[in-house]
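Please go over the structures that come below.
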Structure P
């Protein structure tokens, strides 16, 4: 990310993207809609309330991306994607703070005018995300 940011642009959302063609489509590696599919909760059996992400501040993106990789059960090919909070909201989603013990910046993306239950909604969400270059 380059350039200057306003306060609204300064907040970005970070999402762990597992390795594999279901999650990192080709060519070139793209972020697939499968990353934003609501899953069943292992404990309750119900569908997740939203998509788990963490927030970062403009300027700390690389540091925060590495922190998120460290928090998640990541594989060798795992990557981190980012989207500006404002872009996700403009795509029809709601971002709700949801701090958890190991991640105070955790939040969830929920359906608003665009639904996560629909493939077209998940695809729209995937298109707001891009890769963090961790080098």
Structure Q
């Protein structure tokens, strides 16, 4: 859990660079999105590691919520478009692959926002299941 969380934290911040997309969002996300994602993933990791029972493991439901959160964060980091100081600096994964068009740029932004919403919903499901649906351990006789 910890290595994937750390990878995704960096990916959300600057994953677009892999596809040649880097602009002002690198700085903007460093002070806005990255701290929120860091705190959220830290809380879920602590809650997961403090569950009762051995071995320490997520329930099936919690594991699915965690996987969906991770996939949505990965998609957000990949598809989030960026901008810069020059006229032709509006870039996204899709515009890098297929050439620039306003429709592809807007589609990238829509996919990124959808992924952000999916990540938030999946994280809330994970958080609630870690807090309220903790595994029950039978009492020792």
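Quick note: the coordinates plus some simple rules give every number you see, no bench work behind them. The model shown is predicted, which means the values in this text are computed figures rather than measured ones. Cβ atoms are built from the backbone, for glycine too; each structure is taken alone.
Tabulated data for the structure shown
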read-out	value
For 0.10 (FRET efficiency 1/(1 + (r/R0)^6) of positions 24 and 64 (r between Cβ atoms, R0 = 25 Å, to 0.05), calculated) the corresponding structure among P, Q	Q
Entry that produces -5500 once helix-only ellipticity at 222 nm (-39500 (n - 2.57) for each DSSP H run of 4 or more, over all residues; to 500) is calculated, selected from P, Q	P
Value -0.64, -1.13, calculated as log10 I(q)/I(0) by the Debye sum over Cα atoms at q = 0.16, 0.30 Å⁻¹, for residues 48-103 alone, assigned to which of P, Q	Q
Structure from which 14.2, 44 was derived, Rg and Dmax of the Cα atoms in Å, options P, Q	P
